[in-house]
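What follows draws every value from the coordinates through simple rules; no lab data is involved. Just so it is clear, the model here is predicted, and its values are computed rather than measured. Cβ atoms are built from the backbone, for glycine too; each structure is taken alone.
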Structure P
Amino acid sequence: MNKFLVVVLSILGGVEVVFYIFTPVIIAALWISVVGLVNWTSYFIYGVGLLATLFRAIKIGFLNK
């Protein structure tokens, strides 16, 4: 495999990891932008999104070891 292809695949892998980690926060932010912070459910969804992001970051961190 030549170096150019390795660089392209490395960049695509990094982009995939970033989207994998931040997808729950993005979904929660979209929910809040549509509905707003009117009830406790909006705060709950945002909290679950943050916890899911934290879990995914820890999971990826342990995969590197």
Structure Q
Amino acid sequence: MNMEIYDYIVKDLLSSSAFYWVNGTPEKRLMRIKEYAWHKYHNMDDADFERLYKKIEINKKKDNYK
């Protein structure tokens, strides 16, 4: 389950404009996003962990109904 939460954070950041710099490259942006997601995952409290876990479970259920 841990990697699912990490992957969710990365995917969420990739869909936003976070860590976008004009002179940056897509590879650097991906590296920074992964670095930030790893830091966020390891420093999140239990409430954030549960909130993300519930979001992932809801998304899984939606995908199963399609």
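With helix-only ellipticity at 222 nm (-39500 (n - 2.57) for each DSSP H run of 4 or more, over all residues; to 500) coming out at -26000, pick the structure among P, Q it was computed from.
On the way: P: -31500; Q: -26000.
Corresponding structure: Q.
Given that volume of the Cα convex hull per residue in Å³, derived from a single structure, equals 96, which label among P, Q identifies that structure?
Working: P: 68; Q: 96.
Corresponding structure: Q.
So if we calculate distance in nm of label points 7 Å out along Cα→Cβ at positions 2 and 18 for every structure here (P, Q), which label has the highest result?
On the way: P: 2.6; Q: 2.0.
Greatest value across P, Q: structure P.
Ranked on relative contact order in percent (Cα under 8 Å, 6 or more apart), which label among P, Q comes first with the largest value?
On the way: P: 34; Q: 43.
Sorting by relative contact order in percent (Cα under 8 Å, 6 or more apart) in descending order puts Q first.
If distance in nm of label points 7 Å out along Cα→Cβ at positions 26 and 50 is computed to be 2.1, which of P, Q is the source? Numbers along the way, then the final one.
Working: P: 2.1; Q: 3.9.
The structure behind it is P.
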